[in-house]
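Throughout, read-outs are computed from the coordinates displayed, never taken from laboratory work. Bear in mind the structure is a predicted one, so any value in this text is a computation, not a measurement. Cβ atoms are built from the backbone, for glycine too; each structure is taken alone.
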Structure I
Amino acid sequence: MSKGVLYVVATPIGNLDDFSARGVETLRQVDLIAAEDTRHSRPLLRHYGIDTPMRALHQYNEQAQLASLLASLDAGQSIALISDAGTPLISDPGFPLVRAVAEQGGRIVPVPGASAMVCALSAAGLPTDRFLFAGFPPRGAAQRRAWLQPLVHQASTLVFYESGHRVVDSLADMARLFGVSRQGVVARELTKLHETFLRGDLETLFDRVRQDTNQQKGEFVILIAGAEPETGRRIEVDVEQLLATLLAELPLKQAVALAARISGDKKNKLYKQALEIAGD
């Protein structure tokens with residue numbers, strides 16, 4: 001008996017009529033639908049007259065359900081993986097199952113469709129030749145700022161997901177770290193009745209969302225323009241002072257290596273200077 005097929009099916013992110021004909025047919029033909037939330041997916045299936053059995057597969061039970069789903073595939077059953085909205089695995093559950101099937105040489109078929117990230121990028125008006133999808137920022141303020149910090153100098157357009165509960169706080173941290181003049185877009189409730197796109201610098205976006213409680217409701221995609229390229233102008237460094245400071249905290253070889261990286265000078269030259277400073 002041949003193994004069953006795992007279909008990774010993108011579902012609408014808001015408007016149910018956005019579902020592809022291929023997606024509908026796939027959900028009708030498979031033996032089982034693994035859904036992030038069966039209660040959330042039931043209206044979609046009802047809308048298209050699909051009566052395929054469903055089983056919940058979410059972040060809290062993925063590992064527990066894995067063996068059973070793999071056994072079903074081994075028995076020749078086909079399974080469709082769907083999330084609450086959009087493309088599975090894009091900040092949604094499903095990765096452990098897809099990885100396990102791939103590792104076992106099983107067949108995985110993507111059925112493309114909606115993605116909030118791509119939907120937002122297509123209408124934001126920011127560069128799309130290069131972008132970085134970062135997903136949901138951490139919930140805690142300190143963790144969020146530490147998580148955002150390495151992205152400050154990223155040249156690609158940045159894409160984040162966020163909820164209405166934290167969108168104001170996230171925008172405040174983004175304005176603080178990326179700079180109030182950095183351009184951005186807040187896309188809210190994509191494909192739904194209250195879809196909105198707010199465009200402007202991060203300070204303006206923060207103020208508009210903070211002052212309008214209606215703009216704090218729903219699901220959000222936040223896009224931020226990439227950092228401008230560095231001018232390449234070299235900063236002058238007092239090498240002797242730099243070495244003295246580093247030697248006070250680090251072993252000689254580490255101090256020299258770090259000084260070379262900062263100043264751009266050759267290690268041999270710096271090593272001799274370091275020996276003289278250490279000797280003094």
Structure II
Amino acid sequence: MNFLDHIEELRWHIVRSAIAIMVGAILVFWKVEWIFDRIIMGPAHKNFISYRAFCALGRLLHSDDFCMKEIKMKFQNNAVTGQFMMGLSVSVMLGFVLVFPFVLWELWKFIRPALKPTELKMARGIVFWCSTLFFAGVLFAYFIVIPYTIHFFGNYELSPLFENIITIDNYYNTLSNLILALGAVFELPILVYFLTRIGILTPQFLKARRRYAFLILFILSMVIAPPDVFSCLLIFVPLYILFEISVSISARALKARRIKEAQQQKSNQS
């Protein structure tokens with residue numbers, strides 16, 4: 001196809017993805033009040049499932065460090081159309097999350113015809129693995145990172161004279177940014193795999209920077225889940241495991257690339 005035909009093909013993939021997101025948004029908006037109260041505002045309540053689970057874990061370990069205090073946070077809407085627009089925004093965001101595999105599949109269908117058979121073999125199962133990692137990041141953000149973030153900042157105060165009265169826009173932006181950001185961060189193994197296969201990244205490079213990765217991830221965990229060590233470790237361990245998985249994937253990808261190069265050299269010599 002010529003350039004304009006490619007643009008036309010891409011346009012229809014985007015249109016189908018947009019329709020899927022719209023359908024997902026409509027389904028969410030149908031129950032948006034319940035979703036907002038039970039899901040979006042869930043981490044702001046003391047009886048949230050994550051708080052109860054970690055408190056139960058703390059009792060098993062004979063420690064009170066895992067149990068959360070009452071969250072000192074009130075919410076307000078300061079715009080005439082604020083609550084309605086918030087409902088639309090929540091619907092679109094969750095609609096995108098729900099149909100993410102379909103959106104990824106549409107993008108893959110556009111890219112796939114340009115790939116060689118060996119490249120297609122290398123990318124086998126990419127939609128499934130990308131979707132799995134994305135949802136893992138979303139769940140990790142919602143059940144681990146967001147509760148600790150909301151709990152810490154909701155109870156942090158410079159003076160007893162100040163009261164935390166948060167706008168719903170600010171609360172929702174914090175929640176949605178963490179969800180989408182960690183959903184993207186959890187795609188790291190896929191990115192490392194392809195960068196290794198095309199020769200840009202090596203496992204030796206990642207291993208040489210392991211101490212820096214360890215330090216950066218630990219500092220990030222302390223920022224997300226201060227101030228106790230147990231809470232920090234709950235954030236740090238999954239992130240560091242993700243890094244180590246990426247190192248292992250890079251090593252396997254490099255081995256596969258070298259085998260392929262050796263086979264090509266042997267075929268050229270023959």
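State the single structure among I, II that was used to calculate FRET efficiency 1/(1 + (r/R0)^6) of positions 10 and 218 (r between Cβ atoms, R0 = 41 Å, to 0.05), giving 0.45.
The read-out comes from structure II.
Which one of I, II has helix-only ellipticity at 222 nm (-39500 (n - 2.57) for each DSSP H run of 4 or more, over all residues; to 500), as calculated from the coordinates, equal to -23500?
The structure behind it is II.
One of I, II was used to compute P(r) over Cα pairs in 10 Å bins from 0, in percent, for residues 114-209 alone, and the result was 13, 29, 26, 17, 11, 4, 1. Which label is that?
Numbers: I: 15, 53, 30, 2; II: 13, 29, 26, 17, 11, 4, 1.
Clearly, the read-out refers to II.
In terms of Cα Rg over 2.2 N^0.38 Å, for residues 34-161 alone, which of structures I, II is highest?
Comparing I, II by Cα Rg over 2.2 N^0.38 Å, for residues 34-161 alone, the maximum is at II.
Hey, mean count of other Cβ atoms within 10 Å over residues 74-81 derived from one of I, II reads 18.1; which structure?
Working: I: 18.1; II: 10.9.
Computing mean count of other Cβ atoms within 10 Å over residues 74-81 on every structure in I, II gives 18.1 only for I.
Taking FRET efficiency 1/(1 + (r/R0)^6) of positions 82 and 242 (r between Cβ atoms, R0 = 30 Å, to 0.05) as the quantity of interest, name the structure among I, II where it is greatest.
Once FRET efficiency 1/(1 + (r/R0)^6) of positions 82 and 242 (r between Cβ atoms, R0 = 30 Å, to 0.05) is tallied for I, II, the winner is II.
Please state which of the structures I, II yields 17 when relative contact order in percent (Cα under 8 Å, 6 or more apart) is computed from it. Can you show the working numbers first?
Numbers: I: 17; II: 21.
Answer by label: I.
Comparing structures I, II by mean projected area of the Cα convex hull in nm², which one has the largest value?
I
Computing distance in nm of label points 7 Å out along Cα→Cβ at positions 58 and 170 gives 2.6 for which of I, II? Could the numbers behind the result be given before it?
Values: I: 1.9; II: 2.6.
Answer by label: II.
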